[in-house]
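Undergrad: Alright, structures below, take your time with them.
Each value in this text was obtained by applying a stated rule to the coordinates, not by laboratory testing. None of the values given here were measured: they were computed from a predicted structure. Cβ atoms are built from the backbone, for glycine too; each structure is taken alone.
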Structure P
Amino acid sequence: MQFSFGFYSSLLLITFSQGIIYSLLLLKKAIVSENKSNYWLSAFIFLCALFVAPWMLGFAGWYDNQPYRDILFYTPFQHLFFIGPIIYFYTQSLLNPSFRLSKKNFFHLIPGIVYVVYIVILWIYDQFLVKDYYFYKDGMDKDFDFWYQKTGLVSMIVYFVMSIRYYSLYRKLMFQVASYAESVLFKWIKTYLYSFLIMLLLPIVFDIASLFYPDLNSYKGTWWFFLFFSIIMYYIAITGYANPIITKIPFELSVFDKKPALLLSDSYATENAIIDIDHEIFEVQPSPEIENWKVKIENAIVEEKLYQNPELTLTDLAKILHTNATLISKTINQGFGLNFNDFINNFRIEAVKSSFQKGEHKKSTLLGIAFDCGFNSKATFNRAFKKNTGLSPKEYLLNI
């Protein structure tokens, strides 16, 4: 096989091969763990590796020799219309265990499929009808056509914005349905979105830089873009493979409108629950029904010490009270003016204060007391305590 090893081809070969390896490792991890998000991350890393391939193979001599030249011409290596939808699907599958590739979602892949069909038609026409380079008579790879590169970039930007929007709605929903919301707003989501943003900014930065350094528009100058791109891909692959988080709360929501999220039913719920996630600040609107349920909710939480469960959810509370999550959410939002996460954390903080008053901090660590009262991390405990009291736990102890 033709491959001229040199400075330019060898460095890209390293990152390309690592991308392929991590793509396969993520695929294996997805099969073993049944974590569907790894399927999409595997596909994303694979497409990123293919994106780098033409420049790597070009420096290895493929554009100058047959049949390798035709392979590069008639094989679409850069699937720009697939990268955006796949990162969007990865965002959804990472956050939502109920995500599936439905017919509705499949429509996002149509532009990418159309481009592949377009290249196949060019190949059939050139190789079998005119038996000559007709569409490729200028000697340019269609993957690098101006229209394709720019519309592909726009496509990826659109899906990046949609991913940000989806995460923002997810964040609001988790504070409404989980008492451990901060622990599922894990850093990995922000890390890979920031990394993908850098990928999107790279061509823009290079276009601006080329105005001052025209050599960046040359074949060798553009190599630096693909090197930086492949380094970011490698970083996403490594950190994504190490990501252990699996979300457990299924839901449905739309990034295109302002409809409330639909929290899906589970094994014990009899119906879906409509959760209002539009409110940042909840107005207290007491009614006889709300007041009645306020008492029931408070009694259940205090008497059964439900706040001690670090994974307490809205649907758990609804099951205990033999009602639906929609009513519980409405009562907490309107009756107490809080979201579910802050509501439960306030009970935990009161339990911590009670432990302090009893002097238990002299026999146990602050973190031990926090865990006993239902918190699942030091950072969450400190933030919740500061929000509730205006003081850190240590400052509070000094005051008492």
Structure Q
Amino acid sequence: MNSSTAWLALKSLEGGIQLTTTQAADAYQLAGELTALLDNWALASAVQTLVVPMQGTQVALICNLRPEFRQHCMPGHDTLALHDRLGHNQHTDKAWALEREIWVALLGSPHRFQFANLASLTSHIRVRRNMALAARKTTLAFKTEAAERPQAYWQDGGDDAGFILQPGRCLVDALTAATQPDATGKLYDFSCYRATEYVILLGIAQELKTAHPELLAQLQSLNEVHAVRSGQFHEVYLIEYGSMDAPLPARFYVPGDRLWFRNPDERSSDVTGYEGSWVMYMGSGLFSNFWKRDTPFTLESKAIEIFHWKDGVYTDAQGELQMDESVVEAHVTQTQANPQATAKVLERMLRMRDPKGVYAQGGCIDTTREYPKSVSRDHCELVPPTF
């Protein structure tokens, strides 16, 4: 295949999954292995592959959905109805259905996800599955300035170190105890951003327990001396995709994505914790609600809630801006009961957000998402920091 033909082929297969190998013969064998693997999710006939020359002796195996399958399951890259369009129902095994949904979203993505090999890809899918399932089980107490962890597993290392593991405690068990009341019977105080960090780290640690125990031991030791948080957490654990210049489609989400919904109201965004909302996409068209696990958000219900933050903001006796959630809930209920009001709010909110510092006509939809770096044993991108 000459370079112009390869370029046209690549253009015709934008997005999806790319696996890099060294020889064309290896790529064709890899395509066969991938097809056999996809049989486990009844997807082999839904996928097309192409081997494309890269630099030197390297070739790439490009894999994505056949156009007719993508048009049926995720038209316009809309993944929010994948669960139903794939024929999943209440009788379908939840973990199997979730992994199948992840496969289809990755294969039909407008963004190309690159993996070194098949082991790295399957590890990535398991981590996403773990994160989405953990998010579904997570329930917390919303506190923007306070924080609490189960003392049997965590201790306060001070402002610099954050909450660190009690010596010898299992990281997987500690993260589970902090986020899932089914394990402890108690809700612990979190901000939404910190909550996503725990869910992501739990999903990674669960994969490492069986697939890469050496790296889990490193993370165990790290968390016994220092918590990786905020901007550093993003740098250490995550990859961001999409941008303001090349935004992801507004209805494209892969289970296991972390994302941000922006509050487009300038006044209420000055209330601590209400600048926006960090959530996990859990699949089946649902986004995490860490405060009310049994009522997860749809894209529409999340947008309506954020819209009405402007109605719940008030100034307290000390002159500080606060949020009255009961007022927000009352307005949300009123809007959702009125189809015309709902349509008006969604028309305003389901737009791409304005740039940082701008409060104009933008909505709550961010242009980017985040997902974990590869933790596969033979191609690991995650490098724990030292303290």
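Undergrad: Work out which structure the value -20500 belongs to, where helix-only ellipticity at 222 nm (-39500 (n - 2.57) for each DSSP H run of 4 or more, over all residues; to 500) was derived from one of P, Q.
TA: P
Undergrad: Sticking with this structure for a sec: 16.3 is what came out when Kirkwood radius over Cα pairs in Å, for residues 230-349 alone was calculated for one structure; which of P, Q is it?
TA: The read-out was computed on structure P.
Undergrad: Ranked on FRET efficiency 1/(1 + (r/R0)^6) of positions 38 and 366 (r between Cβ atoms, R0 = 41 Å, to 0.05), which label among P, Q comes first with the largest value?
TA: Details: P: 0.65; Q: 0.85.
Once FRET efficiency 1/(1 + (r/R0)^6) of positions 38 and 366 (r between Cβ atoms, R0 = 41 Å, to 0.05) is worked out for each structure, Q has the highest.
Undergrad: Where does the value 24, 19, 12 come from, among P, Q, when semi-axes √(5λ) of the Cα gyration tensor in Å, for residues 246-317 alone is the thing being computed?
TA: Working: P: 24, 19, 12; Q: 24, 14, 10.
It traces back to P.
Undergrad: One of P, Q was used to compute semi-axes √(5λ) of the Cα gyration tensor in Å, and the result was 36, 28, 19. Which label is that?
TA: Q
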